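Down below are the structures I want you to see.
Rule-based calculations on the coordinates, nothing more; no lab input. Nothing here was measured: the structure is a model prediction, and the numbers come from that model. Cβ atoms are built from the backbone, for glycine too; each structure is taken alone.
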Structure I
Amino acid sequence: MKHFALPRRALRTGVALAALSVTAPFAIAQEAAESGWSYTVESLATGVNFGYQLAYDPVSRQVYFTDAHWRVENRGPDGAVAVERTASGKVVAFDAASRTVSHIYSYLDLTRNDGSGPDRAPLDWSGVTDPATTSLASNRTSFSPNGIAVDGTTTNANGEADATIITTSARGRDLSLNYGGHVVIFNASQDAPTDADRLWQFEDGSPMFDGIRRIAVNSNTHKAYVTNFAEARADAGERPGFIGVVDLQSRTLDARVRIPEMFGAIGVTVDEENNLVYVGSMTGGKLFVIDASKVDPSDAQNLDLNAGAITELEADIGENARPTYDPVAKRIYVSAYADPEGVITVVDGDPQSADYGKVIDTVQTGPTNFVAVDAERGLLYSANLGAQEVVVYDADTLDELLRLPTSGNALNLAVDPETHEVWVANFRDASFTDVFTLHAPQ
């Protein structure tokens, strides 16, 4: 195939239009002028209306995409209610090998947290007496998914492989307190999640979560670690951020590990071998490590119970930080989001190293929202959100190798360890996933 270059705008337009035909995706190859690396890309329609993250299960080679569109209704001067938008909350599963949708897990039958019915049902206007209120939405009460992770090593009652999927609803709130968050945990063999799969409040009715966002899973222990930034961005906040520790087998909240000071938690990654959890802070530019073996699950409501399990590392990593652990190089690659220019910081992640927790290198990039590593090929990928591209670096030297234009705002991504293909989730109204294949210099 002949390699050629097109202007970035032409690339985006061509890919997006061609992606309307999933059976014959449009492929482009482009050569990087200096590095010699090139790529081909397929853009596939996902059917997602309001896209957020993806998660990849290397066991079954399934790629899961979240969709979090909520229901909106408007009321006219005459009192008549009209539906502006129906909800579309779901998780769409793709089979990585065949490039086809393997399942759609609808969230529309999950009961809203105010008890007003499932998200496919009309909203409850009975208590709305203020005539100035002309619109209602289910974004605060819906369980529709934003963040997602998957544990592909779990089994069902018969001992058969059955992945566990966990999602977060970032906009979920306790309506009386105006904070909270929702978690849904279910098995891939289910047709859809049920009300029994929801997790959002303690027995006393208080919220379990607060400013919930991202998830990382330890597939050895079957624990999920969920970030909560709470009032980290408030001038005089009183609610501290924390990591929620969720047991995927019992589907319960084990503990809430408080982040020191008021920095909050936004990003998280797991070193499965050493049972360590690395947490990127929302503010303060700090990186923390939780020794998960020291977490006490006796009182999940107590935010101070596990203060001895978390340590601040020496590295300064920038605010709004999302770490990714590389078990091969034993490094932590931290994406600190900022628009237009974010920073990727490489931190020593080997607990046996004299430089553990210290900065190895940094590189300035665009609005980096997430990083992923292909350790076998020595490649680091940065999903640069507003720039609508994925930037590829040499994972060791941080030399830039290639820029991959995406069909939307690249939010996060995953590398298929079998084929080394890169799947990209595009944010909000981009109903496509871009699948890149990189070709090494000849």
Structure II
Amino acid sequence: MFQRYFLEPYRFVAPYRGKFWCGVAMHVMPLHLRQKMGVHECHFQGVEHLQDSIDRKAGVLLAANHVRWADPLVVGTLGKQIKQYLYYVVSYHLFKQKRVIGWWINRIGGYSILREGADREAIRVTAALLAEGERPVVLFPEGTWFRQNDRVGPLQDGLGLIVRQATKASDRPMVVHPVGIKYWLLGDPLPELRRRVEELERGLGWRPKGDLGLPQRITHVGHALLTVKEIERFGQAQQGTLDERIQRLAAVLIADMEKFYLGKEYEGWNLERVRRLRMWLVRKLGEVRDDPEAGVATREALDVLLFCENLSAQSHEYLMERPSLERMAETVQRIEETMVDRDEKPIAPLGASVAVGPAIDVRAFSGGRRAARTGGDPLMEQVAAGMKGLLKQLLDQGPPAEWGCPAPVENLAGANGTAAAVSAPLSPASGERGRG
């Protein structure tokens, strides 16, 4: 299990300004990506946009989509293209796993942010780094893995606050570059996908359903696991499409905790509600450090919140609108992650396509008011649109030809069957495809 919450008070991990270890990282990063993350190739485009901003001595924030553990290192390899080291805003819990890991993250440019609350020190330091313009700063504005590589999740409003503070502290140009990261499978994932799906089926007590196509098998596994959790909460399986049921279950579990811990149920986006609860529970964890029983209950509540966060990022519709090899592999990994909190295990070697968008001038949006998800901040809307446009561009282009990636299978249900045969909603009463 991955530890995310700690009894000791949060202490901000400041950025390390030295460059020696950054130079070492530039040499070892590709090897680490291959051996630990399964990323064997990286391809870059739009680097000239970033180089132009650096030549202008601008304060540069790189806003990238967040899909995998490998994302920060993949963006880090972008530094080799522009001969620049980078700073990274990193969730605090990553510094606390092992001392040597935290030390290394800090030495190569990472500094902490407490995601369970408004980390004023992290915001202030990031704004100061941008105002100095020493290095570009990498931020993942979705705030967590969104887990759907071809989509961008709602952005948090911290990005807008940070860059506007930076404009007040410096007269230099201040820009945001949207960044799109798209992963492609370099080898045939079908044997490993079938093995992992079979493992999930056997975990449910099923015989392997090898006569069905992979999208249908993945759908059946997801449906079964969701039904188990619905029975736990509601006493019976629920009606509706898988996506409707996923969001409903997450919302009800969140509401249960809101009423118990906060005294009332809140409205809004599920992940926003998760963050509000997590902030309260993490504070509570510190308050009950001398009460083991209360500490166990609080940690269990935090585990439920993590499940809700993972659950909210699952989507059957995302798989079935384009049942590609990449989306099938991604969905299986996300199901595994939701079931067991463990390190991500690659299904096949990966290549990462990285696209950098044109600079967005922060000073042109000085009158923004609120975060993009509320429709109020034009700067955040443009950053989100830029990230989405880059991902669409990468998806339309496909992987670089020289990588020799497997042929697309969007119109196949894995090895046999058609995607259309599994696209209808499932009836929880019968386990068969619905008619409507």
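Of the structures labelled I, II, which one yields 21.9 when mean count of other Cβ atoms within 10 Å over residues 71-78 is computed from its coordinates? If you can, show how the numbers build up before the last one.
Working: I: 14.0; II: 21.9.
The read-out comes from structure II.
Given 13 as the derived value for relative contact order in percent (Cα under 8 Å, 6 or more apart), which of the supplied structures I, II does it correspond to? Walk me through the intermediate numbers first.
On the way: I: 13; II: 25.
Attributed to the structure labelled I.
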Identify the structure, out of I, II, from whose coordinates distance in nm of label points 7 Å out along Cα→Cβ at positions 167 and 351 was calculated to give 3.9. II
Comparison of I, II - label where Kirkwood radius over Cα pairs in Å is highest: II
Winner on percent of Cα pairs over 28 Å apart, for residues 239-390 alone once structures I, II are ranked, highest first: II
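Tell me which structure, out of I, II, gives -1000 once helix-only ellipticity at 222 nm (-39500 (n - 2.57) for each DSSP H run of 4 or more, over all residues; to 500) is calculated. Don't jump to the answer; show the numbers that get you there.
Working: I: -1000; II: -15000.
Working through the options, I get structure I.
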